[in-house]
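A.B. asks: Dropping the structures in below, format is structure tokens.
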Structure 1
Amino acid sequence: MEFNEYQEAAKRTLYGNEQVLTNCALGLAGESGQVIDLIKNYTFKGKDLDRAEMVHELGDVLWYLSQIAAWADISFDEIAENNIQTLNKRYPHGFAQDK
């Protein structure tokens, strides 16, 4: 699935009103916290990293990101392309820890 296709398909489930941006920002923070908890439990509590749960939570993060961008009339493709350009400028030869 392409980024913009995802963004458009996800928009169908957005419940919108004047508070939609705030709702999405708070939802993003909450879902990001759930991803962080999975990583914390794996790293510090010795729990197995539940791949299915990680996929689920990252999907929730993706949904909120897509809807914040849609609200601002920014396509996911534009965000992805801009990010790759930034990474290429920042790390023109890739990233290596020994450099």
Structure 2
Amino acid sequence: MDNKEIVNIGKYVFWLSFLLGNICLFGYLVSRIDVFAIGGFLLLIFGSILNLLVIAGLLIYGSIYHAKLHACLQSIGILLINIPIACLYTVIGVNLN
């Protein structure tokens, strides 16, 4: 795998989680439909599992192919940006209910 492809994996998973979280949060804020809130909490669970699996896969790949470790760590760094965003959205969601 090319270094750019490795970094793109992190970017794609980051944007997928970020966009789904925004849809759930702002969908609930605008419409007050509980399905968005439930979806947001389910996204926290399943999104966390998905992100952890991708991080584990990147760590394993980087440890096997040492030349790709820097790109894997860069991709993991992009994924870790989701943590404070998810915490903020969780606090907002809990305080709204």
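Readers should treat all values here as calculations from the given coordinates under stated rules, not as data from a laboratory. Keep in mind that what you see is a predicted model, and the values were worked out from it rather than measured. Cβ atoms are built from the backbone, for glycine too; each structure is taken alone.
A.B. asks: Given that helix-only ellipticity at 222 nm (-39500 (n - 2.57) for each DSSP H run of 4 or more, over all residues; to 500), derived from a single structure, equals -31000, which label among 1, 2 identifies that structure?
C.D. replies: That value comes from structure 2.
A.B. asks: Can you tell which of 1, 2 yields 2.7 when distance in nm of label points 7 Å out along Cα→Cβ at positions 20 and 36 is derived from it?
C.D. replies: The read-out was computed on structure 1.
A.B. asks: Right, here's the next one. Have a look at 1, 2 and say which one yields 5.8 for mean projected area of the Cα convex hull in nm², as calculated.
C.D. replies: On the way: 1: 8.6; 2: 5.8.
The read-out was computed on structure 2.
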